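Take a look at these structures.
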Structure P
Amino acid sequence: MECFIREGLPFVREYETPVIVNVVGKTIEEYVRVAEVLSDYPEVAAFELNISCPNVKEGGIAFGTDPEMAYRITKAVRTVTRHPLIVKLSPNVTDITLIARKVEEAGADAVSLINTLLGMAIDIRKRRPVLGNLVGGLSGPAVKPVALRMVWQVYRKVSIPIIGMGGIVTAADALEFIMAGATAVAVGTGNFKDPTTVSRIIEGIEEFLGEEKIFDITQLRGIAQQGF
């Protein structure tokens, strides 16, 4: 956190883009401390709680896979900041809607989903797992159908906005998420392959709206849900 304050904030100060700080920690106290301190800096517009990381005090489980833990951490952070609070949900659960409802109940202003899926790879020559941690986060186009399905499900269970993410690399991908119920979308892995991904997506969405004679993109939000 001290490094971010020293090096990160001066950098973002040069831009007009609102900055959402993604917060990660090993304990609830760490999340609370970061949000409490950074709330005093005008450069910080909002917080996104990444609750898919190990919680040492609870035997190594992830905050994001336990509804009660997700509630507790969201509630704790909510008490120390008035900033918009987004909670990033883990897909590595049986029912993601349970987590979504609990964080909404705890005071989250929005949810973002999904985080990466757990995956692994094995080196057939060495006969050993490729990753030193054995498993890692799978992202990119491979996870898009799972992410889209989860956005669809969560939209039906919560009233707060959803930020959809997971394999979005084209305008069509982004529009699918919006039609499933997302208020906004995020692009992650796609930027590593092509830094112009976001620009292309925006241009593609504008072209689509023009072709369909749609003047307000919010008309498309959740439209695929109608009749189901």
Structure Q
Amino acid sequence: MRQDKADKVAKILARLYPDPPIPLQHDSTFTLLIAVLLSAQTTDARVNLVTPGLFKRARTAAKMAQLEVAEILEQIRTCGLAPKKAKAIRDLSRILVEKHGSQVPAHFEGLEALPGVGHKTASVVMAQAFGVAAFPVDTHIHRLAARWGLSTGKNVEKTEADLKKLFPERLWNDLHLQIIYFGREHCPARGHDLSTCKICSWAATAKRVREEASKKGGARR
């Protein structure tokens, strides 16, 4: 049942988004890494607003490593957790220069050892910069996987493991982006009419249908 549902979801998403673009503006592996790091607890749209100014100052690890944290913070101030991210960007840039020849490492171990780079960020870079099969799970994917009954995971790690079992590895990198776009454009967290949704109308679990109906009932009171 769950596998049949996953297969149908994959087909629908492939029709809707046959060639999903990377939503974060970048022109190198390094600028992608920085943009993905910045996107935590911040919208991609916000990241795309601040990165042009930041990358005008420094678009390589060598140049970024030379900036003061305050200079980086000034450019990214409107992003969530900006002070923490500014320090991470400066520190990871210095590590790239000192330990990796100013290049972004093309392996999970090296990426996840960098300041501010967790598994999700590393997965995005591995998938989108190096073409390595990965299934980064953000809040959209975690939410929709539960809504559609594809995962019972209470955290993104379990959801990632569940999705990797359901979908063939060759689809992971596209599906990551396809589900994100579907969540943004068709399947919001609140005020969503499951009955008219291209996927929720047949895939949503009975529990999710009851929960959404309860929310609507509460809103009308």
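Coordinate-derived values only; no laboratory data. Because the structure is a prediction, the values reported are computed rather than measured. Cβ atoms are built from the backbone, for glycine too; each structure is taken alone.
Things worth noting here:
- Source structure of the calculated read-out (distance in nm of label points 7 Å out along Cα→Cβ at positions 146 and 162, 1.7) within P, Q: P.
- Once FRET efficiency 1/(1 + (r/R0)^6) of positions 90 and 194 (r between Cβ atoms, R0 = 25 Å, to 0.05) is evaluated on every structure in P, Q, the highest one turns out to be P.
- Structures P, Q were shown, and mean count of other Cβ atoms within 10 Å over residues 66-73 at 15.9 was computed from Q.
- Identity of the structure behind 23 (criterion: percent of Cα pairs over 32 Å apart, calculated), options P, Q: P
- For the structures shown (P, Q), distance in nm of label points 7 Å out along Cα→Cβ at positions 2 and 202 is largest in P.
- With respect to mean projected area of the Cα convex hull in nm², for residues 82-169 alone, the largest value across structures P, Q is given by P.
- If relative contact order in percent (Cα under 8 Å, 6 or more apart) is computed and equals 13, the structure in P, Q: P
- Structure from which -19000 was derived, helix-only ellipticity at 222 nm (-39500 (n - 2.57) for each DSSP H run of 4 or more, over all residues; to 500), options P, Q: Q
- Structure (P, Q) behind the derived value 1.7 of distance in nm of label points 7 Å out along Cα→Cβ at positions 18 and 42: P
- For distance in nm of label points 7 Å out along Cα→Cβ at positions 106 and 186 computed as 1.6, the structure of P, Q it came from: P
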